Structure 1
């Protein structure tokens, strides 16, 4: 056997492998010997049938499948051995449909996608501007305000309503004006100026006198009509409590004010660090996927991410007790529509993974130690039986995950980020 031809076109590797008549005959004999012990026909003891007679009784499709598999297996071994510098995505598949024949030369053609080579620049030479919208102080303030807001009280207000005040009202939406039933109206508290009930409706709602009921037509021309019936009840001001020991005791915080502020500051610092790190990572991948060349990405890599998105959607629908087919029907989508919707995200995630692979090749120090992986593996193995888990797959998963974690840390620390607040 020898590799007669090998070339790469659009990141698909193509290889041709030639087998001599003697090699072809040997593969046929090997499969015959595997079938023979369990093969029986009248007149012959089990496992004693001659080869020529065996070929008349054996199911041809099954026999040729096994024979062909031998050729594919042998050719794949040679391909991986001879072209180990190429990064193959998956096991090769047959490109030609011709089957081998005894006593004749046989040429098998295989094809398989390979990972594109990414020309990654030195991580230390990359400069990326980022914009930070949060600081440790702003996060700390948000945390305290959120707690105070959750315990706010609403008091009667008077005068002309203004943005930031709150309106207590009853409301109901309907597609037909005659179907409006004021007994079915629901209460709500809306913050004036945010158009929370429907876009651009706050001013029209505020024009309705307190206690009156009016119906407001909504929707764009040419679209299905929509009506909003409202009854303003009261204008309110929101009053936040004062952050002091009395307030903490009232909500059963179980700590003094000094400790509360210290813990809030510590949590805010940690959250701010994580926020900055995430901004850096997002900026890096946005920059790198737009500036690097990703030519001829094998479709199978994108399809894998599309399948992951669809499977995640199915799981979420299942939790909501909604069948996938019902979801497609309600949204008016087909499976092809859905796949097309997920394609941009899948292409981006594919590029991200290719960058991770390029980083792992360029920086061997990202590879975790065997001791670390063994420790993590033991944690998983302690939760499952040996029949429930594939140790080889588990180790590959743990190594890949740790490489990504190490790469993320390196990206956050070594890329030159210029920030503005």
Structure 2
């Protein structure tokens, strides 16, 4: 993304802060995995959204009242010896020349410069609690200002979580967000389709995962948005199953919940397909019920409607299916009221999507559920899950887990399904499975 995009985002953030305010945001740090190996590093989403700076341990200070120092970055210094081992750094010069900072300093200058930047501020936007050690540094500087009024130093007397501004900003997608999301959805859709083409009975779940993620990388995504769920058989009834080691037996469904990340935006798609290539029997019945529910929920994803209304519609449609299948007895309204439907549908129908797979933004304003607006992106993902040991239902349904998930942009005209190119209708899924792999190397079973 261009620096102009980040500059525009900062301008909106600064405007919302007000003149007598200072915001301090911290980048993500490296985290040890084991021995001298680190976990894969990814920049903190809010920090990236406002700066585009893609290095660990940096600090961003936004101070609208300080001309010439409105946007200040504190970064790791250039160090040829360390860069030989761990990669190039932008350093102070790169922070200004490449990333548009008004001023830049090395991290060891933070305390001194922050004292100057906080002078005159009435409000400090800072998220307390993520790192107690860093909290102490920032609060020590802020406290010093408040104890020096006789010297004419004005210190902030209010601390506000910057999430209050940046989450709302991120909730309405800008043009850059949407471009990245569209590409993430295209790549993810092709990855799911390739997994369908490649999968055969007896394959390990991780073999199917490899085909999916190979397409992600080949098409320009350097990482996943979250751990891929590739669940064969009754593993599909485990919502966040990520073991991905089982051989998929003949006659099973495969549930894949996976999304690639592209320019920090992630897609989130779930598809189910029969490992034998044909929907049959109870699996077909359950799939039909979930698909009909999902199509209706997508149609209801419209500007002016309540976020909750999509979930309410999904709950009713799925509870009706549960009663029809004989999993629940009695009146549909009664089963919704007493929430016994949660035995087979225990999660929400939607969540925000963007830089994070479960993206930021309030779902309620006080007691009222939020109204959907143009620019919101949500998932629509109803599902039905029958544990294999549930002896209260007809045995033919046991061990079946079906979830179908698409990413939907709310527009003035209506819902736009960003993942519409991913096979979902049963005929399309079966046709895709009859096709040969497009991307992975020959040698499948």
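Just so you know, all these numbers are worked out from the coordinates, no wet-lab data involved. Computed from a prediction, not measured in an experiment: that's the story for all the values here. Cβ atoms are built from the backbone, for glycine too; each structure is taken alone.
If distance in nm of label points 7 Å out along Cα→Cβ at positions 272 and 336 is computed to be 2.2, which of 1, 2 is the source? Kindly include the intermediate steps, with their values, before the conclusion.
Details: 1: 5.4; 2: 2.2.
Derived from 2, not from the others.
If percent of Cα pairs over 23 Å apart, for residues 24-207 alone is computed to be 73, which of 1, 2 is the source?
That value comes from structure 1.
From 1, 2, which structure was distance in nm of label points 7 Å out along Cα→Cβ at positions 64 and 192 = 4.1 calculated on? Source structure for this number: 2.
1, 2: which one has relative contact order in percent (Cα under 8 Å, 6 or more apart), as calculated, at 14? Source structure: 2.
Out of 1, 2, choose the structure whose coordinates give Cα extents along the principal axes in Å equal to 80, 52, 42 when calculated.
Details: 1: 103, 59, 44; 2: 80, 52, 42.
Here the read-out was taken from 2.
Looking at structures 1, 2, which one was helix-only ellipticity at 222 nm (-39500 (n - 2.57) for each DSSP H run of 4 or more, over all residues; to 500) calculated from, given that it came out as -11000? Derived from the structure labelled 2.
Here FRET efficiency 1/(1 + (r/R0)^6) of positions 232 and 304 (r between Cβ atoms, R0 = 35 Å, to 0.05) was calculated and came to 0.30; which of the structures 1, 2 was it taken from? Walk me through the intermediate numbers first.
On the way: 1: 0.05; 2: 0.30.
Computing FRET efficiency 1/(1 + (r/R0)^6) of positions 232 and 304 (r between Cβ atoms, R0 = 35 Å, to 0.05) on every structure in 1, 2 gives 0.30 only for 2.
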